[in-house]
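Input: structures, listed below.
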Structure 1
Amino acid sequence: MIILSTKKVMAIMEMIKIEIDVPKAILPFIEVENADMKLKRNALFLHLYINNQTISHGKAAEVLGMNKLDLIALYSELGLSYFDFQMEQIEEDVQTIRNLRSAF
């Protein structure tokens, strides 16, 4: 069951309250009063959709009421990289650059 209600917060973004089914043990981690923890919780939620390319970092920042660079810094603080490279990809790119440089 999902229950929805809305309210305006800081006259910038409209907030909505939803009810979702989650394991009871998760509740203390979801229901936080601290504004910083709420921001981090919501940013982490949106990061799932950034990873699957549903939304961009810019759109996530907009939804959270912050600028993109601050969101990227927040993700970095949480250990989430802005760049999604595998070491193998980086090594291939470095080798490609070396090959191009040696060709000239």
Structure 2
Amino acid sequence: MIKVKAKIDFGTSEKTKTVDVQNGTTVFDVLNTIATVEYQEYAGTGKMITSIDNIAQNSSYSWMYFVDDKLASVACDKYALTKDSSFTFKYMSNEEALKYFS
């Protein structure tokens, strides 16, 4: 078992939970156990989160996620957790999100 600290940053509030999971559990699996999640699935890429606890992305805001404080480079259903870790899903403006890609 590994220990995972999951955090959801809604911008105006946060939700945090620490859970014990099997080695190889995905970020999506953990997120889906602690929150109500909606997503769009893309063939070959994976699941893109579109809403967490009824806070939906829109033309101005998006959900981004970080594992151990680093922006993840794969869809959350493709990111297998293999050691004690933390992850954060952050609801951020698209303008703020662009800073991570420049």
Structure 3
Amino acid sequence: MTEQDDVELLNEVKNYLRITWPEEDDDLSKMIQRAISYFKSITGTDVDFVQDGQNRQLLLDRCRYMRNHVIEEFEENFQSEIINLQFRIYKVVEDIKDGTIQRIE
């Protein structure tokens, strides 16, 4: 992600959590990075939070659960969405391997 993407994501998380003050920006940025790391660990790859709305919504909800100190409930409450994310990423990887999708680098 670019620096501009990071700023846009931070602003979207702040808006989603209804935070209008800048004092928590550093903590929220760290929270976003922890959430991104979490999704990378459960998918085994980088996840697109810029273009993909479903992924972005999962990230927003992960941040909401982190902010409300109920992160232990996230996987149970979003189990189907997490499985869907893993399946979609697995499908893209398989399509790249069999040549259906060309990887752009």
For -22500 (helix-only ellipticity at 222 nm (-39500 (n - 2.57) for each DSSP H run of 4 or more, over all residues; to 500), calculated) the corresponding structure among 1, 2, 3: 3
Origin of the value 16.7, where Kirkwood radius over Cα pairs in Å was derived from one of 1, 2, 3: 1
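Where is relative contact order in percent (Cα under 8 Å, 6 or more apart) largest, in which of 1, 2, 3?
2
Bear in mind these aren't lab numbers, they're just calculated from the coordinates by the rules spelled out. Just so it is clear, the structure is predicted and the values come from calculations on it, not from any experiment.
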